[in-house]
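See the structures that follow.
Derivation of every value follows stated rules applied to the coordinates shown; laboratory data play no part. Keep in mind that what you see is a predicted model, and the values were worked out from it rather than measured. Cβ atoms are built from the backbone, for glycine too; each structure is taken alone.
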Structure 1
Amino acid sequence: MTSGRYLPVGRSGCPQRGGLVSRRVLGYSVPLALLLGATLATPAPASGQYTVTALKFTVRAGGRACTIDADLYRPTGVDRAPAVLATNGFGGSKSDGSTDVIGKAFAERGYVSLVYSGLGFGNSGCLISLDDPDIDGTAASGLIDFLAGKRAADDGTKADFVTLDGKGDPRVGMIGGSYGGAIQLATAAVDHRVDALVPMITWHDLAYSLDPNNAAREVPGAFKWQWANGFYLIGESQPLTTPNLDPSRINSLGCLHFVTDACDTVRTLNSGSYPAADTAELLAYARSVSPVSYLSLVKAPTLLVQGQADSLFNLNEATATYKTLKAQGTTAKMIWQSWGHSGGQAAGELNLSQGNLESSYVGKRVLAWFDRYLRKQKNTDTGPAFAYYRDWITDPNGTYATAGSLPVLSQRLYLSGDGKLVDNRGKVTRGSRTYSNWLVPTSHSESSLAGIVGLPDPAPYDTAGTYLGWTSEPLARATDVVGAPKATLKVVSPKAERTQNSGNAADKLVLFAKLYDVAPDGTQTLVHRLVAPVRVPDVTRSFTVTLPGIVHRYEQGHRLRFVVAASDDAYFGNRGIKPVTVVSAPGDTGVLELPVAGG
């Protein structure tokens, strides 16, 4: 995809190139902050009062006329004020109990707030198009035109009370999580009038999110079938949750409420087959609607907030976005908070239901971000480049550590032939060990939707004979791993070698790498239940696996355990039986690299 696909609106207004509150979705109790993003606020004016006006807008997006259902929150006693634009997470709407609170909270603090139901949700029209900049971003740009006073709502309402940086250029920021996070980047890519972004728990590349390969982007990965199908069903079940849908929200009997490419992508991945041409085209589509394809056009200062407990959009996604923005000169900072789509809410963390917006660390950072870039308080300190939550700290005032840069890989461990994880090549013993997959999954990391449907989730496990593990000696001191570990591996699999060049990526070897914490009593913990699926590009060559980022303290006396498993029941795995052997020798063995804080 070329960047010329998008036509950003510049400062002149002309096109340029360039907490937890729960709700019910499908009958399930869903944490709002996970699906819909958190609500944050800025210091309140004296009155804290506002008016609310329901509005409709008709915009052109993706070649269709789309109706957008929105609510305008206007603070009373304020002549002009900066604006905050927000929309819901997947499955939500402007009125879902979290998105509407964004409008209230910011209006109480002197902002003009415009919250709306995203395309395909609530009472807004058109199909679900996965935050496509050409569609969803263009629709949001139409709302920015309203805030700029360039257009009226369908009932004639005009906004002549938003602070302007120039004719047709409103001062506007965006905030929200998950689906309401990516829309911010999509909007900023097509409309450079956006002044500040706070995307939370969102994606960098949907191809990686839904079909991750942690060893090679060019090769399809292992389909994350539980997460993908859960959201697909939420989208396709809209008639059950929103009666009398706008006709523009109906596609066809084959694909009810998504754009066709989105449906085709999920169906192809569900088939378990990866025909080269079809799969490449569909994964290219997933990337085309993802920030990875258009971040070069994003110029607005961006505060990224990502969750450590998130198997849907892990820390690596925000890290990739952060690095790209920084490399191109876009102002960006990043926070790794405790909670994400997989839970993890911790005491003292940003939690709307507790009213701790001004007292939580993340809340204060967002307040400062908007003070600096929306209220133009140039002396406001927006905090360090990087901050991360530490769940082993009991003092609520010290749970976050900060740094001027991202962690680096600073400690190496080696895979010994006797199953040990050693700190020196000289300690590696020569040997080989073998595992094999079954035709059904034999390892479990998580039931991705267990928290949403309210079901228990068994502890992670691996079945003997279907995995290999390497375990360190008890640690002499506490070791803090902050970031994404990497493992360089070489495997032997004659069966996979014979099938890997069939022309169908489904015939390539699949494995799952992960890192456990083993306590002195033998209890092992898979940190946040995160694994690294790999579809090995070529089993005749070594390959490097980037594991999901973690923030975890391995306490003194605990052991690290690196595991390579044949399967995981949250993902699609191998087609056919493919035994795997790992050979170790002092001069030629696998290497695990860890980003150790202070290491």
Structure 2
Amino acid sequence: MQQLEQSLKTALGAAVQSVFGTDVPAAQLALQPTRKEFAGQFTLVTFPFTKTLGKGPEQIGQALGEWLVANVPLVSGYNVVKGFLNLEIADAEWVKLFTELRQRPAGTPVPTEGPRNVVVEYSSPNTNKPLHLGHLRNNFLGYSVAEILKATGATVTKANLVNDRGIHICKSMLAYQQYGQGETPGSAGIKGDHLAGKYYVLFEKHYREQVRQLEAEGVAADVAKRQAPLMLEAQDMLRQWEAGDEAVVSLWQQMNGWVYEGFDATYANIGVDFDQFYYESGTYLLGKERVEEGLSTGVFFKKDDGSVWVDLKAEGLDEKLLLRADGTSVYITQDLGTAELKYQDFGYDLSVYVIADEQNYHMQVLRAVLQKLGKPYADAIYHLSYGMVDLPSGKMKSREGTVVDADELVREVEAAAKAATLEKGKTEGLNEQELADLYHMLGLGALKYYLLKVDPKKRMLFNPEESVKLEGDTGPFVQYSHARIAAILRKAAEMGLSTDFDGAALAELPASARELVQELGRYAAVVQEAARSFSPAVVAQYAYEVARAYNRFYTEVKIFTEPHEAYRAFYVALSAQTGQTIKASLGLLGIQVPERM
């Protein structure tokens, strides 16, 4: 497709020179897709050339269109709408393009300039609660961005930094210690991550009660929050953990072990994976070393209470705490250690952090601190900041238990997919296990597509009812299009139909076939744009457009009753290429496609 556009730009340049005797740089001859309501495939906006060429926009369009049709075989027609020259490409060119596309199956890496050694860090769960809806957007986004970058030929490492230590972890541990009575995932009949989350919520419940009691006794609100007995005990537990207290570390290992088993089950169920795991318990000491390094070189400073800070006001930020007065680390401490450890392991030229936009300031500070330390990887850090996911009822809060649990949500979308599929009556020929796999594939496809079709930077509202619809701009609609194509190809194989066609025998293409070839030709450019913008939404929109184009083609063209052998073979080949393209596109989103529905 890019070669076709370049050929058209070259022809336009020749037209301008021949008609107006003026040279216009190819970069100024920007082409855009023709709007659906007009004939043509490419449009040149002529308004910018009125001063240079000394004519009105419509006159310029008419003159260039006439010259192109008379002198350039690839242009078969044109129309001018005000200052827009819409160009129709000859059918022979579309056949030629399609023949070239078949030589390069969809899914083949698309060479692209840019970083070649990339670490994408995503998920980064806390071991005090299970994964929820917000984590799902993070996981799906990180996995998809990694797959898109791999599709450009980059070497990509998928990393997961597990937040397995800190005050929030101690809250769950303390609540379990005080209220757990020896409960285990087995005895409770729930996953380990859900058990830890139960005690995190329980801590907050009792903590808030203590704060209210102190306030009722006349203690100021901010003092009550700091002096509540449970908070003081949690802080003491954190100090004990960092000091290596045997009992505290043993409890920490036990509860984290339960949580990891739960996480592993969820990751497997939602279809995401990782090449490398890091744990804050294994990186915070390296981070402390970097803090000591900054102190020794005068980059950081110590306050009277012994806490360590960095002054970033010159960078447009503020002073930032790096180490508490009692010597315990904060988030930024372990982040310094993790950034260095990742660089030691992989020597990346780009390190992508998939983190919600609530941490924009934190990520600016991390990069600025690394720059002050003179680290060679500081400028390689890229924060893929994404918008939070809200519910119709408002913002989710883990400590209050008002989250949409990831495991439960997957079960719900599977049930919705099952109901919709049964309603359509599309289950004949599938056994129970195949049906269960199909419902899971469709439900997960609906969920992933819903969360990924929105630009990552935008905050989004999750509407459960909309997410599971199996019609319109949804994952299942695109998946169903693939299943339809698979059925067509099976029938073609049963009939012994060939996909080898004689391009010279295709005198004229149906408009829907022409449009479909044009969409298929955009695949490489779509992957490149998605990689450049770190946006799976670009791929999701493309997959939907391909599916829509194929359904229009399927409605207009009668594949199996087509009397001409060359056209019949072309239609089957076009169907096969479309199926490949849908499968490859959805694969970049982490969505599987069914062969039958």
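Structure notes:
- Structure responsible for 2.4, with distance in nm of label points 7 Å out along Cα→Cβ at positions 154 and 282 calculated and labels 1, 2 on offer: 2
- Each of the structures 1, 2 was assessed by distance in nm of label points 7 Å out along Cα→Cβ at positions 306 and 458; the largest value belongs to 2.
- Looking at percent of Cα pairs over 41 Å apart for structures 1, 2, the greatest value goes to 2.
- In this comparison of 1, 2, the computed figure 16.7, 47 for Rg and Dmax of the Cα atoms in Å, for residues 186-337 alone is attributed to 1.
- Largest in distance in nm of label points 7 Å out along Cα→Cβ at positions 114 and 146 among the labelled structures 1, 2 is structure 2.
- Of the structures 1, 2, the one that -5500 was derived from, the read-out being helix-only ellipticity at 222 nm (-39500 (n - 2.57) for each DSSP H run of 4 or more, over all residues; to 500): 1
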